[in-house]
Structure I
Amino acid sequence: MGSAETQGELWGKGARDWSELQEPMHTPLFEAMLDAGKVGAGSRVLDIGCGSGGASVLAAQRGASVQGLDAAESLLEVARHRVPTAEFRVGEMQELSFSDSSVDAVIAANSIQYSADRIAAVSEMKRVCEAGGRIVLGLWAAPERVEFRAVFKAMKDVLPEPPPGKGPFELSAPGVLAGLLQEAGLHVVRTGEAQCPFVYPSFDVFWRANMSAGPAQAVMRQVPAEQLAIAMEAAVEPFKKADGSIVFNNSFQYAAAQA
């Protein structure tokens, strides 16, 4: 059983806010991953966990032909509008509905951690990637390099019981992301980090942006929004600037392998 149905429900609640307020702040990671995947004019790219198309737009601007996969149809509706030449599908990461050796690069930014079977998902990426092509995974760096961890802690602490799993930094320890690629029989050729500051002009924008994300929606299945808002306001207080804006300095990591 995959995770797409559950994740699609969680991530599909605020597609417009995600596309306009939160996803753009990941642009430095997207660019670094596209560079690591050698994406350029004529490349065939598969964007897994493509969301509302942030990385897909950048790939298309480089002259690549783009396909994308996500769990949330409402996010894909935005992606289709932004990249009308691309093909976007709803589906499971570990059961890709794309042909063998059909792309030159696969990128999965902030998505592999949501797969029900991560090795199966990477093996599927390997199947659809042309020999010699590249597969690039990206997600949070180690928690001490991510100020946004304060927000995750606030969400965890407000829950009546600890959430299942090992949390948002389960795959963030040194070597773990590359290890996933190696376990799937791939040769890691590049690793790196990208700085993605999260900047919100006000708490209201911070709230809208983060309520569009799956983790917060999962919390609100158990906790009233008002209670979560109080916890969030306390969590962001140390990151407020004199003008009322909220700034988190964050590092993301990526690992690229050759198929």
Structure II
Amino acid sequence: MAEQIGERMKLLEGKKALIFGVANQRSIGWGIAQQLHEHGAEVGYSYAMEALEKRIYPLAEQTNSTFVEKCDVTSDEEIDEVFAKAKDHFGQIDILVHSVAFAKQEDLQGRFHLSSRDGFALAMDISAYSLIALSRAALPMMPPGSSIMAMSYYGAEKVVPNYNTMAIAKSALESVTRYLAADLGQEGIRVNSISAGPIKTLAAAGISGFRKTLSYVGERTPLKRNVDQTDVGKTALYLASDLSSGVTGENIYVDAGFNIMGMHKEDDM
């Protein structure tokens, strides 16, 4: 009986999901993949560079996935190639997860006005424009009721030390999310973003002073803790499922409430 109840509770049975941006077991995308898989979705993965290949395949095996493809999201040719393979493999895509971001390390520290032109352009291309490119390629394969989601961060809205160029890219990403939601709604496709609190990921390691940020935020959230990949994965599950059938164009904070705070008690002068 308990097993039958568990089967009935699966929210994504028969759904196909493609996740871009899983780097290792600490990735936010991996936390999402686990939740989608546990609720019945067939999950496929795309990773950014060959150096990550040996890390991705063991994760894919844990979710019984046989679709793992490299993709440089700055290349329309590689994007088209991945989605052609995805069409052959899945037939359709019900869930598209954009967990892709990059900025040069030198643009994630020091004075913001020293941000490089080429670094700024690269961060915008990989972290924001790629959502447009991936959505465009996925659209012919996505039936009504499908869900697209992207990963953002509080630095898109407020100034966070050393987030610099990436902050601007995340602001653009959130705007892209809203415009795609308005554009793709006529196809019955929902587009949302998740603004996760600071989490120890491979990408976060490149931000100067990240450990201090993690400690600061964890002490000052209403829940008195930081979030993790599982917290984000659960919200992604909601956005991927029919439970969020009327939700699109939103940026949902998963940060233990940090974004609602003004002055923190610990900062009293």
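Since every read-out is calculated from the coordinates, none of them should be taken as a lab result. Just so you know, these numbers come straight off a predicted model, no measurement behind them. Cβ atoms are built from the backbone, for glycine too; each structure is taken alone.
Where does the value 30, 19, 18 come from, among I, II, when semi-axes √(5λ) of the Cα gyration tensor in Å is the thing being computed? Considering all the candidates, the number was obtained from I.
Among candidates I, II, the computation of FRET efficiency 1/(1 + (r/R0)^6) of positions 54 and 182 (r between Cβ atoms, R0 = 25 Å, to 0.05) that gave 0.35 used structure I.
Work out which structure the value 24 belongs to, where relative contact order in percent (Cα under 8 Å, 6 or more apart) was derived from one of I, II. Answer for the origin of the read-out: I. Largest in Rg/Rh (Cα atoms, Kirkwood Rh), for residues 70-109 alone among the labelled structures I, II is structure II.
Of structures I, II, the largest value of FRET efficiency 1/(1 + (r/R0)^6) of positions 78 and 246 (r between Cβ atoms, R0 = 35 Å, to 0.05) belongs to I.
Using the calculated result -12000 for helix-only ellipticity at 222 nm (-39500 (n - 2.57) for each DSSP H run of 4 or more, over all residues; to 500), pick out the matching structure from I, II. Here the read-out was taken from II. Of the structures labelled I, II, one was used to calculate FRET efficiency 1/(1 + (r/R0)^6) of positions 38 and 150 (r between Cβ atoms, R0 = 35 Å, to 0.05), giving 0.45. Name it. Comparing all candidates, it corresponds to I.
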